Structure 1
Amino acid sequence: MIRALVTGGTSPLGAAICRALARDGHRVIVHGHASAERAAALAAELGGTAATFDIADHDATLASVEALLAAGPVQVVVHNAGAHDDVPMAAMTPAQWQRAIGVSLDGFFHVVRPLLLPMMGTRFGRIVAMSSVSAITGNRGQVNYAAAKAGLIGAVRALSLECAPRGVTVNAVAPGLIDSPAIAAAVPPEAVKRMVPARRLGRPEEVAELVAFLCSDRAGYITGQTVSINGGMA
């Protein structure tokens, strides 16, 4: 059975991805940081395992990933963890900049790097980095977040070239406005209709289906790509 690690696995989108991968036969490792109990509960529901560590901390992540590798290679990685700290750049603090970069971009390096050689040794792997439509269009107050998510797109393109000869694909998914408590609180329904040609929020399950496809055998010839699922926003 293929083992799949989903960072940020307890968020609404992360949980939907975990469920889609488990449905497709993966043994899911649900990552959480400040949500260890939710990670454990979701892992128990899916017959998987939970892992709790701060992906912005290189040494803590390395120790946790090495412990996961003791049970064998992890052949699917979905880097869904991210951090918002929205403020116009003129008022942004170094800590606000570093938090967004640390979780989304540094976290991708911290998690994926130690998994690569064991994964490539199996001649099969799927890496999906969750970017954002903000990386494509920009968004006021999100210079830090957009920079981090755009950095993932560049990392995916380069890493895909390194991994392709070993049967490992590397892609990015860039969601638009996806239904969650945070989005529902921040974006009124009338604003959604103005911003999104489809005139609605996306559902976490819709994004999860795209991710599950990219993690499947059917997507073996797709690599180095960024697929934006955004209802026509970009």
Structure 2
Amino acid sequence: MPITSSWRGTVGIIKPTLRLGGIEEFIRLLPAGIGVLPLYLNIKKGTVDEFKSVLDHFEDRVKDLAEAGVELICPEGAPPFMVHGLAKEREIVAQWEHRYGIPIMTAPMTQLGAMRALGLRRIVGVSYFRGEINETFARYFRDAGIEVLAMSGMDVDFARVQELSSHQVYAYTRKTFLANPTADGIYMLGSGWHITDILQLLEDDMGVPVVHAVTARIWAIQHCLHVRESRPGYGKLLAELPEPKGW
């Protein structure tokens, strides 16, 4: 019996930053009975160099969670994996799964899986990163066969993301989508901003599904643990729980 046993399954979470709020938001939306064991890194700058330097730290946490006996491991934080590219990310995950014998779903894998399950082909994306790194995010999805019409970053310091109101994020996302009205979905990178309260509103107003880091992770965890409990009010993904069509 694993020391982390829970009646509906167990998941190990690796949080990339020491921020309040994200884990609470995640657990609040997760079905009851799924045990969560969180571990943390301490990414501070949010730069490409920093993201590329933390893989060994992620693996250390993967090892700890595997030894604790969880059934699934979800390393959070899309950028630390996206900066290596789609093919390299899959290679890294395959190596870790072989080494530790536990299924692993990175944040980008859950988000891409959500897009495919929702049938999205052309997206607009928003992030809380400035500059060229947004093209790196776009390239990840393009390499997976998703057309990215825009990947636009808000002008905010990485350490101050949580100071953004969900209404500010809504307005920015709305503007980005309306500039690219042929998109069939909206992608919102990262769980550093707390915006689950606007996901259904965005879907209703813009008329397309929204893929967000937290809801994509919860959808993927439910599928992997053979749980099916819908959560209306946070977008189509959690309301309908579509079947995966590849990661």
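Which of the displayed structures (1, 2) returns the greatest value of Kirkwood radius over Cα pairs in Å, for residues 75-210 alone on calculation? Intermediate results must be reported in sequence, preceding the final value.
Values: 1: 16.0; 2: 15.5.
The maximum falls on structure 1.
1, 2: which one has distance in nm of label points 7 Å out along Cα→Cβ at positions 35 and 83, as calculated, at 3.4?
Numbers: 1: 1.6; 2: 3.4.
That value comes from structure 2.
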*Could you figure out which one of 1, 2 the value 12.1 for Kirkwood radius over Cα pairs in Å, for residues 43-106 alone was computed from?*
2
*Of structures 1, 2, which gives 3.0 when distance in nm of label points 7 Å out along Cα→Cβ at positions 51 and 187 is computed from the coordinates?*
1
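Every number in this text was worked out from the coordinates using simple rules, so none of it is lab data. Note that the structure is predicted; figures quoted are calculated from it, not measured. Cβ atoms are built from the backbone, for glycine too; each structure is taken alone.
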